[in-house]
1. Given a value of -19000 for helix-only ellipticity at 222 nm (-39500 (n - 2.57) for each DSSP H run of 4 or more, over all residues; to 500), calculated from one of 1, 2, which structure does it belong to?
2. Here Cα extents along the principal axes in Å has been calculated and equals 47, 25, 15, so which of 1, 2 was it run on?
Structure 1
Amino acid sequence: MKVSVDRELCSGCELCVTSCPDVFEMDGDVARVKSEIVPPGAEECVAQAAEDCPTGAIKVEEE
């Protein structure tokens, strides 16, 4: 699974960072992924973060 954050859409609410800190972090006032490849065991929280993102900035790709 791969994940990315569209910096143009991100509102900086930090919901993804709170729910999945192993994958997401803040870079100034927008979120970014620590690694494009989702670490084993983090797939569920990444999928939840993408679903909960209020602006739809998180994109998940299944490999």
Structure 2
Amino acid sequence: MKLFDTNHTFFRPLWIRLLICVLTGGWAIFEFVAGSSFWGLMFLAFFALSVWGFFVDFRPRDDA
């Protein structure tokens, strides 16, 4: 079961995939610096899932 469909055509542009990864990774760093390790781990997990889904296992659909 996927959290969200990473192969949707919305995620085809590289800049959208990079933006999502940068935002989740940056927010994880922010939470760790702020002292909230629980939320830091949550956003770190979202970052790991987005990197895996957008760059390792990415197969965009052709909705023609």
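We did not get these values from a lab; they are worked out from the coordinates using the rules stated. No experiment lies behind these values; they were computed from the predicted model shown.
1. Values: 1: -6000; 2: -19000.
Considering all the candidates, the number was obtained from 2.
2. Values: 1: 27, 17, 17; 2: 47, 25, 15.
It must be structure 2, since only it matches.
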